[in-house]
Every structure is written in structure tokens, then in C-alpha cells.
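Listed below are the structures to be examined.
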Structure 1
Amino acid sequence: MSLNLTHEPARRSWIESANAAATGFPLQNLPYGVFLSGENHTPRIGVAIGDQILNLAALAELDLLPASARAAGRQPALNALMAAGPAVWTALRVRLSELLGVDSCPAALRTQVESCLVPQTGTTMLLPASIGGYTDFYASIFHATNVGKMLRPDQPLLPNYKWVPIGYHGRSSSIVASGTPVRRPCGQSKAADLSAPVFGPCKNLDYELELGAFVGPGNQQGTSIPLASAPGHLFGVVLLNDWSARDLQTWEYQPLGPFLAKNFATTISPWVVTLEALAPFRGPAFARPPGDPAPLPYLTDPADVAQGGLNLTLEVWLLTREMRAAGVGPHRLSSGNFSSMYWTLAQLLTHHASNGCNLQPGDLLGSGTVSGQAKDARGCLLEMTMRGTEPLSLPGGEERKFLADGDEVILRGHAERPGARRIGLGECRGVVLPAAT
């Protein structure tokens with residue numbers, strides 16, 4: 001993705017809220033989502049700009065969209081736009097930037113565009129796409145090492161980790177939009193001092209801080225996607241919370257890996273920040289330490305080595321029931337950076353399709369927990385509390401080993417660097433409800 005006029009940091013919008021320093025949605029971002037507004041119960045594609053949403057269907061009716069994007073803009077989900085490919089994505093982004101730019105939109109045209117704006121307040125955000133397939137990876141070597149030390153102190157990483165991007169197929173039907181409450185799951189678990197498992201509510205409920213990547217154009221079954229072509233098959237990213245029942249997971253994960261401990265809920269943020277918007281924040285892929293094997297040829301490409309990394313700050317915040325009652329704001333638990341991931345998003349996609357698996361527009365790839373070397377950069381409670389042996393102290397005197405009923409987990413993310421406009425990923429929120437009785 002090359003830089004163009006849409007990335008110019010000095011450009012401003014005629015929508016004043018988009019020019020505020022604190023906004024995550026300036027003119028340089030323009031993420032896509034799907035919303036309901038007022039009495040209109042038809043889902044529409046919108047673009048976040050400041051505190052407003054620009055209705056693409058309304059723009060299409062006014063004949064203000066590029067011809068190549070007009071039909072996709074009228075759809076109730078992003079799948080058609082995701083399928084359209086980079087040329088259409090760029091043409092639409094350039095047009096939207098022109099329509100919303102203070103120096104590029106004449107007054108008469110501005111009046112038409114203004115009629116297509118909806119305040120974000122009062123809208124309901126839906127899942128941005130129809131998600132046919134969901135795969136969750138394990139791309140952070142720091143997360144894999146921390147978890148491995150708890151299970152296999154003498155060999156934290158399994159022999160295949162540095163050779164192959166590890167993943168499992170998740171449950172797309174249980175992916176929910178930010179703000180949807182998540183009910184504590186029930187399942188089998190077995191304590192070390194018991195001779196048999198028991199069935200009941202999960203005791204060790206956890207979050208996982210991840211980045212989700214939406215697939216754009218897919219591939220035919222039986223074909224692959226070369227790594228050099230992978231960026232053209234990645235539409236954009238969202239924040240992703242892969243809720244995890246750790247006690248269920250410990251009992252059930254052998255020999256076939258995650259199952260009921262993972263498939264009860266996955267929450268994603270509503271706004272899809274395009275890979276094109278993130279072009280100013282690309283950089284070198286994670287530098288493998290001396291002695292680590294080089295990726296196999298199908299997972300190696302000079303452009304991915306040079307520009308496969310993403311400089312994204314990702315944070316976890318916690319708001320407990322007690323904090324909410326006391327009028328206290330959420331407490332930040334951790335802050336990490338996506339640039340520390342061992343495998344790039346392009347490598348994940350290429351590996352996924354390498355056996356001929358047919359990826360489709362709207363499929364979702366989870367990165368796996370984003371963790372760094374420092375303890376305050378760990379992306380889940382399993383790591384932060386060392387499996388519950390080192391509880392976290394919260395403001396007000398509370399402690400947490402794992403999540404309690406009433407806890408709200410909030411994921412936030414942003415990208416910034418000198419010479420570029422700071423852009424945000426929005427929020428991914430979910431409150432824990434008690435287990436069903």
C-alpha cells in the first residue's frame with residue numbers, strides 16, 4: 001500500500017470533530033462499519049469521521065460514489081466491498097477523502113454530503129461483515145513462551161513454533177459486536193486433587209487481546225495465495241477479544257486443541273480500519289533472534305520483511321462492578337505493540353491458503369494474544385497473573401486472578417508516529433454476565 005493524498009497529515013475535514021487532537025477518526029482514517037440509526041432498521045455501511053457516520057448508501061443514491069464502488073456501498077454488510085479488491089478500495093478512499101476534506105469539497109457539494117451524515121451517538125453498531133470462517137492464530141512468541149513456561153518449563157516452545165504459524169478454526173457464529181454482554185460459560189474441568197472432572201460454571205474466565213484481520217478477495221479451492229500477493233487479499237483490521245475459559249481449556253485441549261473453552265464468544269470492535277489507512281505505520285517485520293530458522297520460502301518475501309510489521313499500540317482496560325458503582329473510570333491493565341508479533345498478517349493469510357483452503361471475503365483471522373517482553377505488555381490474565389498465582393491489585397483494593405461477574409473488559413488501539421496523523425481503532429467492549437442457571 002503506497003502513500004497518497006489521503007495520508008497527508010496536514011489535511012483537515014470540514015467536520016470539526018474530525019480535526020480534534022483526541023479523535024481516533026480523523027480524515028486520514030475513514031474506517032468502515034455497519035450501523036442502524038433511528039427508526040431505520042435497515043443495516044447500512046458507514047464511514048466514521050470524527051463523531052459522525054457518513055452513510056454510503058445515501059451517497060450512492062446521490063451518485064457521489066465511484067461507479068466501481070456504488071453497488072457495494074448499497075449493501076447491508078462489507079463483504080461485497082471486501083471482495084472488490086485494492087483498486088476499488090483506493091478509488092473509494094480517495095473519493096471519500098475529497099468529499100470530507102475542507103479544501104477539496106465545494107460548498108454546494110458539501111451540503112449534499114452533509115445530508116448523508118448521522119451522529120454516532122444514538123446509532124447501533126453491528127458486525128461489519130457476514131463472517132463465514134474464523135481462524136485464530138498464535139503469532140506472538142512472547143505469549144507462546146510465557147504460556148509454555150507454565151506447562152513445559154524445560155521446553156516452553158514446541159519444536160514447530162518457529163517454522164509454522166500455529167492456528168485453530170474458531171466458531172464464527174459466536175462472534176459478537178462490541179458492547180454485547182458475554183455470559184460465563186459452563187463446561188468440564190478437573191482440579192489436580194480430584195479423580196474425576198466436574199461440570200459447572202467456568203472459574204478461570206480470561207480475555208485475550210488480539211488484532212483481527214478481515215480477508216478481502218479470496219482464492220479458489222485448491223489454489224494458494226503467494227506471500228507477495230497477500231496484502232491485496234487483506235482488507236482491514238479490528239480489535240478482537242478471544243474470551244477464554246482457562247480451566248475448561250486445561251482439561252479439554254489435549255489432543256485436538258481449543259474447543260468449548262474458546263467457542264462461546266469472541267468480541268470484535270465495530271470499525272474496520274483499512275490496511276491502506278495503516279500504510280504510514282508499516283515497518284519491518286519482527287527481527288528474529290540469531291539462531292532462529294528463516295521462514296520457509298513460501299513464507300518469505302522481501303517486501304514483507306521490509307514492511308510486514310504494524311506499529312499499533314494495543315491496550316486492555318478493566319472496569320469492575322465496584323469501580324462502576326463508585327463512579328471510578330476503567331483501569332489500564334496492559335499496553336503492548338503489534339510490531340512484536342513473530343508472524344506477520346500476510347504470513348498468516350498465505351499459510352492459511354497454502355494447502356488450497358479457499359478463503360472468502362469477510363473471513364476473519366485472529367492474530368492470537370498480543371504480548372510483549374515486559375509484564376505490563378502481556379495480553380491476557382493467564383500471563384499477567386501467572387495462572388492465578390500472582391493476583392493483580394486494582395485501584396480501590398480489589399484483586400483479580402481471573403475475571404469476575406460484572407467485569408467489563410475494554411480493548412483500545414491506536415497508531416501514531418512523527419510525521420503522520422494519529423488514528424484510532426475504536427473500542428472493543430464486553431461485560432461478563434453470570435453463568436446461566
Structure 2
Amino acid sequence: MLDATHDPALRSWVASAHAPDTDFPIQNLPLGVARWPDGHVALVVAIGDQVLDLARARTAGVLEALEPAIADALPAPTLNPLIALGRPALTALRAAVSRLLRAETPEGARAQGVTGCLVAASEVTLQRPVAIGDYTDFYASIDHATNVGSMFRPDQPLLPNYRHVPIGYHGRASSIVASGTAIRRPQGQVAANPAGPPTFAPTARLDYELEVGAVIGRGNPLGATIPLSEAEQHLAGLVLVNDWSARDVQAWEYQPLGPFLAKNFATTISPWLVTLDALEPYRTAARGRTSEEPAPLPYLTDAGDAARGAFAITLEVWLRSAAMRAAGMPAVRVSRGDFSRMYWTLAQMLTHHASNGCNLQPGDLLASGTVSGPTKESRGCLLELTWRGAEPITLPSGETRAFLADGDEVTLRGICEAPERPRLGFGACTGIVEGV
């Protein structure tokens with residue numbers, strides 16, 4: 001599954017691709033969409049602190065001949081036409097871009113003499129990379145499910161179905177926004193007493209949720225299923241997801257049908273789609289089941305997925321208050337987790353989603369649910385980290401937080417590391433809370 005694009009020894013003629021703290025070495029090459037100040041919108045690839053305009057590179061003759069279908073998808077304003085072609089097309093494009101950006105290839109030598117194709121990332125505005133038609137949020141971290149369950153059901157934190165079925169709900173695609181978009185504090189029905197009555201007010205318990213999202217590439221027809229062994233052929237890549245949540249609204253409304261207005265006011269995604277090809281060296285075994293846990297049903301069982309269906313991604317949450325920004329203080333890390341600990345793999349989530357014949361479509365987003373671990377440091381939301389607000393955290397400024405305050409800036413980061421491999425990242429997924 002590894003090829004020349006994964007070679008740790010590759011060097012790029014883009015100097016910033018070799019910075020030790022870059023998320024985007026030449027082995028990454030994530031896909032995105034950028035808007036220029038003059039309104040030009042283009043599919044781009046990140047390399048160091050630069051972005052490569054794919055359509056302009058092809059027009060300039062420095063991006064080698066591609067299959068017509070791939071070439072035709074490059075001028076589109078979103079990644080949807082490209083990812084709809086499937087994994088082979090993304091692999092072919094990745095190989096061509098890698099050769100163009102390498103320091104010692106004929107393609108790289110030609111590209112260095114062409115202007116207009118490569119610009120500083122600071123000169124463009126990154127957009128939401130895909131048009132998202134549907135969005136499903138799962139609940140795939142058993143540590144998160146156990147923590148939250150124990151708050152409300154101490155005697156039975158996990159419901160009987162959890163270890164048998166990937167739990168999820170359908171979210172709201174229209175309110176998914178790009179990183180950097182301000183998040184307006186939502187209003188809703190809240191009740192101090194579980195029996196009511198409610199009042200209508202701004203949420204006092206605004207929270208973040210640290211998640212990873214899988215973007216569907218090639219879809220499936222209505223009525224058709226997707227075998228687990230083929231599931232990853234339908235995945236284009238991964239993004240970071242912050243599923244903002246109003247916990248007091250959620251507590252009042254979620255019975256009996258689950259999340260609604262507490263979740264659908266805003267969800268932030270990172271601007272870069274890190275392809276499954278780029279993540280290949282960072283695969284790892286899925287979390288195994290103990291002898292006391294039930295084995296997944298046959299349609300959710302595959303030896304290949306068990307052996308390498310997880311991704312070794314370190315996930316972090318950074319928080320900076322308005323007072324910290326005003327004082328020039330940096331953000332503080334409040335959470336650090338491991339995506340490989342998820343109870344269900346992304347492939348299992350996808351296969352289960354389509355198991356009833358549901359037609360997944362290019363650009364659909366499947367989010368993992370909050371990624372948490374067994375330690376307090378690895379809890380992926382404030383609901384867990386502050387234990388429903390009973391254990392507030394203290395910021396370097398001396399401020400305390402049980403939940404988010406107006407002006408708070410939340411940034412998610414994802415990092416892939418492996419022995420003798422370059423460090424890969426997802427870029428920042430950021431939002432600042434605004435008052436009502």
C-alpha cells in the first residue's frame with residue numbers, strides 16, 4: 001500500500017515543507033479549496049506554508065497529463081467532483097503532485113520556473129473543502145460513552161446495545177462551517193429541574209467536541225450495501241470536526257429522540273482533507289475486544305479492518321480566552337487524546353450506515369463523535385473534563401472555565417507520527433465564541 005509518495009527521504013523545492021513544525025511536508029499533500037482576494041476559487045494542495053493551485057498548474061503545463069475525468073474535476077469550486085471519482089483517482093493525482101513538488105524530478109524543475117501556481121497560504125482564504133449534503137455523527141469512543149453515561153446512569157453507564165452497534169444520529173449539514181468562522185452562542189429551552197418548566201435563554205453550558213470526520217468519496221446506490229472489506233474505497237479522507245454543543249439545551253430536549261437544537265446550530269470542520277493515501281503509514285490495529293465483550297456481528301467483522309483499520313492520530317484541544325489574547329498570551333492545551341482508541345473503526349461506521357441500503361453520496365460527512373481516552377487529560381469535551389461543571393479548569397490567565405465563555409477561541413489539532421516517518425498534520429480547526 002506504500003509507494004514513492006510516502007518515502008521519508010523525499011525533498012521538496014518548497015523550503016517551508018521541511019520546517020520541523022509544519023503540518024504539510026511533501027508526504028502529506030492534503031486537498032482543499034481556497035479563495036483569492038480577487039474572487040478566484042480553486043482546488044489546492046498544501047505544501048509547507050504554500051498552496052498549489054491545481055487548475056493553474058495544469059493550464060501552465062507543469063502538472064503532467066492526467067486522465068480526462070481527473071483533469072475535468074480540477075476547475076470545480078469544491079472537491080466533490082474529484083472525490084466522486086474514487087480512491088484510484090486521488091492516488092493518481094497525489095502521485096502527479098508529488099512529482100511536481102519534488103526537488104529532483106524533471107516535473108519539479110519545470111514547476112520552479114512558473115509563476116502564479118504556488119502562493120503563500122496567508123494570501124488566500126481557505127473554504128469548506130466539500131459541499132456536504134448529509135452529516136451523521138457517531139458515538140464511537142467507549143471512553144466518552146462510559147464517562148457521559150456514568151454521569152446520568154452510574155449503575156449502567158453503557159446501554160446494552162453499545163457494544164453491538166455503532167450508535168449515531170443525523171446532524172444538520174447546512175450549519176457546518178469552515179475553520180475560522182465565528183460561532184454565535186445559541187439560545188434554546190433550558191430547565192434547572194429535569195421535570196421543568198423550561199425557560200428560553202442563551203445556553204450557559206456551551207461546549208466543544210473533539211472529533212474526526214470521514215468524507216465520503218464514491219457513493220453507493222439507494223438499496224445497495226457496502227461490505228466492510230470495501231468500505232475504505234468509499235472514503236476520500238479525514239478532517240477535524242468540532243461539533244459545538246449546548247449542554248443545558250441538550251439535557252432538556254434529548255428525551256426521547258436524541259440530539260436536536262443543542263447540536264445543529266454550528267459544526268466546524270478543518271479546511272484540509274488529509275487523504276487515506278497520506279495516512280497509510282500511520283495505520284494501526286483496531287481496538288480489540290476483551291473476552292468479556294461480544295464480537296461484532298459478521299457484517300461488521302473483517303480481518304483486514306481489525307489488523308489495520310485504526311489511525312494513529314494524536315488529537316489536541318487548545319483554548320485561549322479573550323483576556324489571554326488581549327494580553328498576548330498563547331493558547332493552552334486542555335486535552336490530548338488518541339484516535340486509535342475508538343471502539344468502532346471508520347470503516348465499520350460506514351458499513352453500518354449503508355447496511356440498510358442508505359445511499360451515501362460524495363461529500364457526505366461521517367463524524368466519529370467525541371474522542372476521549374481513559375485519563376482526565378484525554379477527555380475530549382468540557383462536559384467530561386470538568387465533570388458537568390463540578391471541576392472547573394484554570395487557565396494561565398487565572399480565569400476558570402466550566403463551560404465556554406464569550407470570546408473563547410477553541411482550536412483542534414491532529415498530528416500523525418511514526419518511527420522514521422515525517423510528522424503529518426491536519427492544520428487548525430478554529431472557532432471563536434460570540435455573544436448573542
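Since every read-out is calculated from the coordinates, none of them should be taken as a lab result. If you're wondering where the values come from, they're calculated on a predicted model, not measured in any experiment. Cβ atoms are built from the backbone, for glycine too; each structure is taken alone.
Numbers at a glance
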read-out: For 4.2 (distance in nm of label points 7 Å out along Cα→Cβ at positions 99 and 147, calculated) the corresponding structure among 1, 2; value: 1
read-out: Distance in nm of label points 7 Å out along Cα→Cβ at positions 187 and 355 - highest-scoring structure of 1, 2; value: 2
